[in-house]
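Bear in mind that the values in this text are calculations on the coordinates, not laboratory data. Here the structure is a predicted model, which is why all the values come from computation and not from measurement. Cβ atoms are built from the backbone, for glycine too; each structure is taken alone.
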Structure I
Amino acid sequence: MKQGRPDDASGETAFERHRARAFKIAYRILGSVADAEDVVQEAWLRWQNTDRRDVRNPEAWLVTTVARIGIDQLRSARARREIYIGPWLPEPIVELAEEQGTSPEDRLALADDISIALLHMLERLSPEERAAFLLHDTFDYGYGELAALLGKSEAACRQTVSRARKRVREAHPRFNADAQEHRRLASALSNAIAAADPQALIDCMSDDVVFYSDGGGKVIAALNPLYGSDNVSRFLLGIVRKARTPMEMRPALVNGEPGFLLLLEGKLETVVTLAIDDGRIATIYAMRNPDKLTRVRL
């Protein structure tokens with residue numbers, strides 16, 4: 001549909017009604033806020049140039065369009081991520097303590113849905129596997145709808161979702177921490193870093209803790225995952241020693257889970273979130289690439 005038609009206002013209203021859902025899908029497929037916003041904008045441009053008299057279900061049209069654009073974008077992004085310097089982590093969605101207005105139940109659902117741990121694991125899936133898994137298991141997209149979107153048979157889509165689900169379950173175990181324990185350990189880790197206390201660091205981590213840090217080649221970060229509490233604690237203390245002034249630790253929700261921000265002289269340096277198992281920190285994710293921190297409000 002061309003701009004200027006009488007129903008442009010109603011078309012804009014219909015699009016805006018489903019914009020939030022479109023962003024949620026795009027973000028889960030891409031793991032990037034910036035890329036997800038670009039996908040939604042591209043869908044909006046296509047919506048403006050679509051004869052909406054042929055669109056029976058605007059939401060279905062938008063989901064399909066966003067998913068297709070997202071798959072194409074992810075294929076291109078994968079090529080870039082293959083030459084990325086160090087581990088690639090998703091761009092975090094951060095909610096500060098004073099902004100946390102959702103209920104604990106909503107936050108738990110959000111954490112299970114878009115935790116950094118899950119999004120990081122989804123990088124192992126192919127773009128089509130990732131989109132099919134998310135659309136079916138998270139957004140209740142039917143196999144018939146997936147078949148139309150992916151250009152495959154329903155049987156092939158069932159196999160794609162089943163294969164993706166199996167890989168997710170094998171590589172992304174559900175840790176057993178509740179929100180209170182998660183918050184306690186996030187606080188313990190931030191306090192240990194602030195105090196530069198090696199024993200306190202080791203005490204809150206499991207012996208086989210894994211540490212991922214994403215600096216994108218622009219700031220200090222481990223170029224490979226670090227394994228073991230001794231290696232991780234020494235790396236974290238090294239960052240503290242190189243800081244010009246004491247670091248400020250600020251609690252926050254990171255993709256729905258308790259985490260914290262590290263600030264130096266008022267500037268955001270790192271966003272940290274954790275995976276917890278058996279009362280200890282099992283995995284630490286440290287997002288340090290400044291390009292991925294620009295949307296975090298302080």
Structure II
Amino acid sequence: MNLKREILHKVHAVPPLPEVVFKLQKYCNDPNVSYAELAKVIEVDPGLTTSLLRLANSAYFGCEQSIGSVQYAMTRLGLKRVYQIVLAVCVAPMSRTPIRGYDLAPAMLWQHAIATAMASEYLAQELGGADPADAFTAGMLHDMGKIVLGNFVNVDMDKIRQAMDQGGIPFDEAEREVFGTDHASVAAALLQRWQIPARIVTAVRYHHHPSACPDPEPLLDIVHIADVLCRDVGWGMGADALFYRFDPTSATRLALPPDIAEQTMAEVSIGLEGMMGFFQTLGAAQGQPAAQPVG
């Protein structure tokens with residue numbers, strides 16, 4: 001088995017998402033869905049229900065009125081927002097572990113994921129062209145391939161560094177040279193397995209090289225810019241963080257205002273620490289075991 005095939009095989013070792021995530025995603029755009037019936041699907045899992053309600057009442061996700069039931073959360077926040085929250089609760093344990101190879105300490109991948117999600121959502125709100133809910137989801141999931149590829153990078157980091165030095169190429173291109181694939185492509189394969197919508201999968205697959213996408217949408221450019229900004233600030237810095245290239249195509253296509261970067265980072269800074277602390281509290285409250293990186 002060659003390395004690429006072995007890596008893609010490992011994608012199937014990542015735990016599937018709970019069925020409720022697929023049901024929520026399926027009904028997000030169905031105007032006839034019964035919130036009462038869908039709420040019952042979530043309420044079967046007391047831990048998920050508790051986490052959903054706590055996050056629904058948090059400063060970032062919440063609204064002015066207190067939310068005391070899953071059905072009311074759907075009514076007040078909308079089904080897409082509830083889907084975001086449930087997806088975040090389910091994905092967080094996988095992202096809060098140390099990731100070997102990328103030299104990511106515990107919770108650092110999750111910090112970068114949440115920061116990029118918040119930045120992507122803000123950019124989508126300010127610039128238009130993409131659904132802010134999709135932007136949050138794509139930002140949150142864009143580096144999930146690292147949980148699969150981390151152990152492979154750990155073994156072959158010397159080869160990756162050599163490829164970067166000799167070829168003058170960024171980290172993800174060196175990954176492709178060594179493994180036949182890279183963490184963005186692995187993330188896309190994982191998201192396809194999780195039945196994440198295709199537009200989000202595409203944004204994740206090309207988030208380091210938007211100009212290489214054959215059919216780009218603003219969502220892709222937004223995630224690229226958000227990822228770059230969060231790495232520049234230092235949120236979730238790993239061994240690879242300084243070895244990627246900015247693709248100016250995204251800034252051109254989005255017609256970025258001159259002060260948008262500063263505004264975006266200010267918005268993320270306000271809420272990031274609270275969000276990180278909140279997810280840490282949720283993990284402790286649910287007694288979640290430490291998930292192990294796949295590899």
With FRET efficiency 1/(1 + (r/R0)^6) of positions 114 and 258 (r between Cβ atoms, R0 = 30 Å, to 0.05) derived from the coordinates and found to be 0.70, which of I, II does the value describe?
II
Just checking, which of I, II has the largest value of volume of the Cα convex hull per residue in Å³, for residues 138-185 alone?
I
So helix-only ellipticity at 222 nm (-39500 (n - 2.57) for each DSSP H run of 4 or more, over all residues; to 500), computed for just one structure, reads -17000; which one of I, II is that?
I
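Tell me which of I, II gives 0.97 when you compute Cα Rg over 2.2 N^0.38 Å. All intermediate terms of the calculation are to be shown ahead of the outcome.
Values: I: 1.08; II: 0.97.
Answer for the origin of the read-out: II.
Thinking of I, II, which structure, once relative contact order in percent (Cα under 8 Å, 6 or more apart) is computed, gives back 20?
I
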Which structure, out of I, II, was distance in nm of label points 7 Å out along Cα→Cβ at positions 50 and 82 calculated from, if the result is 2.0?
II
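Tell me which structure, out of I, II, gives 2.2 once distance in nm of label points 7 Å out along Cα→Cβ at positions 130 and 266 is calculated.
Computed on structure II.
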